[in-house]
Structure P
Amino acid sequence: MRVIRLEETSSTNDYLRSYLGGGEDMIVCARRQTGGRGTKGRTFLSEEGGVYLSALTFYAALPVADAFSIMTHAAVAVCLTAEEYGVRPQIKWPNDIYADGRKLCGILIENTLSGGWVRASIVGIGLNVSNDVSALGGTAVTLRELAQRPLDAEDVRRSLIANLLRETTLKEYLARVGFLGQTVTVLEGEESYPATARRILPDGRLEIETASGRRALSAAEISIRV
């Protein structure tokens, strides 16, 4: 797979959009982003010292119903990378990686759909390695802090790319999902309410239990804060 390395770009996801018509799988990495984005258009701090990359993949026959496998693969790849440095991360459903109760990595997936099929996906990953996250008020953590030793972002980047190129399974994802069985706050639009996170369904929805019973939530409609 072709790997493009940049010193700086506004967003690695945005950079790859110009390649959607080419049909070639590729990865683009940047030392820093000036306009990094998270889910729901949130700003993602992207100072030098972190790993910021996006992977463009084209699919011949991936049904939309199986699109959650793109997320599980990316999340497991990040976790495997962190584990190489002695860190035990947890996946906070559906698209964040936490460790020590703080955010270590965010994942942003943008799919191109046509006629019930996923034609292509751009998977953006922002992994805190040795970058300064102090501006985030203690909500984020770096791999360096967790590993308690100096780390080189380039070494971590190589490990992450290698893990993205290997096969992963849903079982590996489920084994790393945290917060199940715990009370969380579900946010839907202007409404928020407590619920117990029960399990991840095969299609990627989160089953929760509230005072009125059980229901399944899709990744597209809610976020969860612990």
Structure Q
Amino acid sequence: MNTALILSGGTGSRLGAAVPKQYLEVSNRPIITWCMERLFSHEKIDAVQIVADELWQSRIREWLSSYDKKGKFRGFSRPGDNRQLSILNGLTDIRKYASDADYVLIHDAARPCLSEKQVSDCLLAAEGNDGVVPVLPMKDTVYLSVDGKKISSLLTRSEVFAGQAPEVFVLGKYLKANMALLPDRIRSIQGSTEPAVLAGMDVVMTAGDEQNFKITTQADLERFRKRIP
């Protein structure tokens, strides 16, 4: 069983909009509905769980009537104090109807350009492994700066990759990896794959998609608007 966990609990503060970025409308539809459409329609996704504030849950239910044609929606999970705690809440809820050996696919509602191929590639790469993360190679020279003011050392560009979403993990192992970081260490996690790596899980990489960007700034929002007719 493959369950998609859509993260839609963020406030979008860096964008500076009146509503969270994932609920802004582009071409008369909320941004979140693009990844909803992709994940609900994908033949390899069996269930969908959504992390969302209670304030938005009734609206999301309205949108589900357009995109959840096969009844894959399983429920809402409450947002946590940070992204990783939101993930943990989602994992805990998913475990109520899925087994430890099943897979969970984690995706951001603010990443609307998710392709069917990217979902398929991630699920395929996860088979026989504990997890998978789509990555992009670094095109520019990469430097390390300890104080953020001067160069501390050089990094080998061919060994450095930028992580994307969706990330896929074996549910039971990944849930355990996150639980091991409670109560405090989980608050400093920056990316979904970090708990898996810290727990020694076998996580492989698959090719990312440059078009699968996350809307974080106003420039990102304009970039997305230009993609939509």
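Starting from the value 31, 18, 13: which structure in P, Q was semi-axes √(5λ) of the Cα gyration tensor in Å, for residues 79-166 alone calculated from?
It was calculated from structure Q.
For which of P, Q does helix-only ellipticity at 222 nm (-39500 (n - 2.57) for each DSSP H run of 4 or more, over all residues; to 500), calculated from the coordinates, equal -6000?
Computed on structure P.
State the single structure among P, Q that was used to calculate relative contact order in percent (Cα under 8 Å, 6 or more apart), giving 24.
Q
Compute distance in nm of label points 7 Å out along Cα→Cβ at positions 7 and 151 for each of P, Q and report the one that scores greatest.
Max of distance in nm of label points 7 Å out along Cα→Cβ at positions 7 and 151: Q.
Only the coordinates and a few stated rules stand behind these numbers; no lab work does. Here the structure is a predicted model, which is why all the values come from computation and not from measurement. Cβ atoms are built from the backbone, for glycine too; each structure is taken alone.
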